[in-house]
Structure formats: C-alpha cells, structure tokens
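A short reminder: the numbers here are calculations on the coordinates, not readings from a lab. Since the structure is predicted, the reported quantities are computational estimates derived from the model, not experimental observations. Cβ atoms are built from the backbone, for glycine too; each structure is taken alone.
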Structure P
Amino acid sequence: MSTSIGILSADFDSFAPISFLFEQNGFRIININAQHVDLEVLIPNLPEILLLDLNLGNFDGIEICERIREKKNNIIVICSNEIEEYIQIAAFNAGADDFTSKNINPHLLLRKINAMLKRMPKNFSLNSHSIHHLSIKINRESYLVNTGEEDISLQKKQFELLFLLVSNPKKVFTRDELYQTVWNNKEVANPRIIDVHIRKLREKIGENLIITVKGNGYKIAS
C-alpha cells in the first residue's frame with residue numbers, strides 16, 4: 001500500500017515538480033485546496049504526511065499546524081519561500097517536523113521524507129510498548145502519556161524524546177545524542193530544535209520531570 005502525501009495549498013502549480021517525482025516513486029498525492037478546506041473534516045482524515053503551504057490566503061499555515069498537532073501525530077512539513085529565522089522558529093514551535101523552501105530540489109525533499117518515514121514510532125529502536133517511571137506511564141501504541149492525573153497526547157517528536165529519556169532513567173543525554181537518536185541524524189544537533197521540544201514537553205507533563213544537567217544535557221527525574 002502506497003504512502004499518502006497531502007499537499008495543502010492554494011497554488012498546486014508550485015508543487016508540480018514535487019508531486020511528479022513523488023508519484024514516480026510510489027507515493028499517492030492528495031491535493032487539498034486551501035480555499036475550500038474544512039478543517040473539522042480534514043484533521044481526522046489527514047494522510048500520513050502533509051506538505052503545508054505557509055501562505056494559504058484566508059488561512060495561516062502556522063495556526064493550522066498547531067490545530068493539527070492538538071489531535072494528530074502525522075508528519076508535517078511547512079513549505080514557504082519566506083525563510084526568515086523567526087518564521088522557521090514559529091513553525092517548529094507549532095509542531096512542524098521540518099521547514100523547507102517551496103523551491104527545494106524535489107530529490108532532496110524525497111530523501112528527507114523517506115528518512116522521516118523510517119523514524120516513525122513503529123520503527124523506534126526501543127522494543128517495549130509501554131513503560132512506567134515515577135508518575136509517568138507511556139504507551140507507544142496509543143501515543144498516550146499518563147502523569148497520574150490525565151492522559152496526554154504528545155506530538156511525535158515529543159513522544160519519542162520522552163520515551164527515550166524514561167527508558168534510560170539514569171542516563172544524561174547530550175543534545176547530540178537526542179538529535180541523533182530521535183531525529184536519526186548524524187549531524188551536530190540543532191540546540192534550538194531540542195530545547196523547543198523539551199520546553200513543550202515540560203509544559204504538558206510538568207516542569208520537574210525533565211531535569212537540565214548544566215553543561216551536559218537532559219535526563220528524566222529519578
């Protein structure tokens with residue numbers, strides 16, 4: 001069964017080279033017209049991957065990303081020719097997995113998407129489906145985290161970060177280790193990405209459950 005990629009845009013012509021290459025490589029392209037989209041219908045039925053145009057006319061791509069992240073953990077790549085740093089930071093804060101130019105070489109985007117698919121939770125390197133540490137209960141199959149008071153749904157990267165930390169409660173992880181494991185990227189970690197996701201995690205599960213070890217990285221509270 002082919003993987004579906006949704007393109008949410010008001011300008012599909014700008015995505016034509018990307019659509020062509022991805023279809024040639026076995027992906028199923030679903031064009032979602034931003035001018036007629038109903039988010040209440042769209043969000044429950046999103047494909048595995050969404051290329052989200054930042055400029056949607058009547059809609060704001062950042063806001064749509066945030067709304068999706070409240071309920072879904074699919075891959076979201078925000079696409080825009082506006083590459084100012086503050087826009088990229090806003091995109092990652094909203095829960096985007098990546099931010100790229102609409103003029104990106106389609107072959108490069110294909111490689112990036114394939115790498116993200118390999119890092120989906122079902123392929124996560126840890127074997128157990130659920131773990132329990134202090135007040136935290138984590139279920140990999142349902143993506144739910146329980147802190148003793150309520151079930152919390154996390155974004156994909158937040159979930160993987162927490163699962164990794166809780167699975168190794170005595171270990172202090174450097175940013176590079178977190179980046180290489182969760183993002184499956186051997187390059188030097190982008191501290192901004194790691195710190196943003198840790199901050200979001202703390203907002204959801206509690207400020208004291210993830211400890212900053214100054215000069216080293218992060219660990220779960222013991």
Structure Q
Amino acid sequence: MAKLFILSAPSGAGKTTVAQKLLKSLDNIKKIVTATTREPRPGEVHGVDYLFMTREEFEKGIEEDRFFEYANVYGNYYGTPKDQVERNLKEGVDSLLVIDVQGAFKVKSKVPEAVTVFLLPPSLEELRRRLLARGYLDKNVDVRLETALKEIPCAKAFDYIIINDFVDKAVDRLRSIILASRSEKSRVLSALEKEGCSKDIKDLIEGGECYVEKA
C-alpha cells in the first residue's frame with residue numbers, strides 16, 4: 001500500500017531543494033529519477049540526477065509504453081519511467097516524483113491514487129528574485145514568470161498546497177503529508193502485523209464488530 005507523491009511547482013519555487021531535504025529527513029521513500037536524452041551537465045550523475053538515454057533508447061521506451069508521461073522539450077525527451085514506481089510499490093516503498101505541472105496531470109491520470117502537492121512561491125516578486133539568483137538572464141526570467149502565471153492557478157486542482165516561504169517549514173509540511181498518509185485506514189489495515197500489531201489485535205480488528213451503532 002505504498003504511495004506515489006507528486007511534487008510540482010513553477011520554475012524557481014524551490015521544488016528540487018524541498019525534495020532533496022525531504023528525502024534526507026524521511027525513510028522508506030525514494031525519488032523517481034526522470035529519464036532524458038539531453039547531455040549530462042557538469043557534476044550530474046546517471047541514475048541520481050537523471051537517467052541519461054540515447055534518443056533511440058528513449059523512443060524504443062515510448063513504443064514499449066515504459067513511461068507514465070513524456071515530452072519533447074527544446075529537442076530533448078524527458079519522461080517518467082513506470083518501472084521505478086512499480087518496483088517501489090511492490091516493495092512497499094513510497095515514491096516521490098518531482099515534475100512540472102503538465103507532467104503531474106498526466107501521471108495523475110495514469111495513477112489516480114497518487115497524492116499531488118503544489119509548491120507555491122510566497123509572491124511573484126520573490127519568485128523573480130529566486131530566478132535571478134540562479135543566474136538566469138532577465139529575458140529567461142520573464143519567460144519563466146509568464147509560464148508561472150499559467151501554472152499557479154493549477155494549484156487548485158492539487159490535493160495539497162504548500163507555500164514555500166521558508167524551506168525548512170515547507171519540508172516539514174511535506175513530511176507531515178506523507179506521514180499522515182501512512183496512517184490512512186486502508187494502508188494500516190492491509191499490513192497490521194508489519195505495522196507492529198500483535199496477532200490478537202489483528203484478529204479483533206479483522207473479525208470483531210464495533211459495539212457502537214453507526215448513525
């Protein structure tokens with residue numbers, strides 16, 4: 001009963017930083033590594049930052065339906081591999097997918113039980129400041145802000161919204177969402193003994209009747 005958590009945000013809102021800190025502070029969750037055909041940048045590691053594939057390998061993957069979603073961005077493919085999510089679910093490990101808004105909707109349509117989280121910047125002014133701090137030129141910042149104006153209203157369609165005014169606070173809220181999901185009735189009841197329940201408690205839960213009449 002592991003879950004897929006989808007974290008999405010406009011460029012510059014801090015989703016990568018929040019995800020990295022979350023993964024260091026929470027066990028039993030793995031990041032889904034995006035596949036791409038673009039060349040690795042200095043310092044990027046295959047299988048950690050991205051799954052670097054040739055165009056031929058990626059297109060074969062498309063033919064074999066190996067991606068939940070994919071897109072061609074400026075001549076390079078990006079996609080979400082199915083096998084990582086499926087393996088994690090089978091092993092009982094939660095998955096964290098960090099992806100843009102369009103990709104989030106595509107994956108949610110394929111995995112309806114996935115939990116979606118939208119990370120908002122506290123203001124457009126702060127979003128511009130963060131983009132400039134990354135070294136983007138004014139022209140590139142304007143393009144990204146224009147895209148953000150279209151993406152931010154999409155927050156209403158997500159399961160949860162977190163405002164990233166302070167990174168540590170945003171990480172704590174994302175951690176709380178994931179931890180709360182681990183106590184959902186269906187998830188706990190499906191693995192009582194694994195969760196630490198003795199056999200007598202398990203038998204009572206599964207075979208007993210609640211004495212309170214439902215209204």
Highest-scoring label, criterion being mean count of other Cβ atoms within 10 Å over residues 89-96, among P, Q: P
Structure from which -13000 was derived, helix-only ellipticity at 222 nm (-39500 (n - 2.57) for each DSSP H run of 4 or more, over all residues; to 500), options P, Q: Q
Parent structure of the calculated result 1.04, given that Rg/Rh (Cα atoms, Kirkwood Rh) is the read-out and P, Q the choices: Q
Top of P, Q by relative contact order in percent (Cα under 8 Å, 6 or more apart), largest first: Q
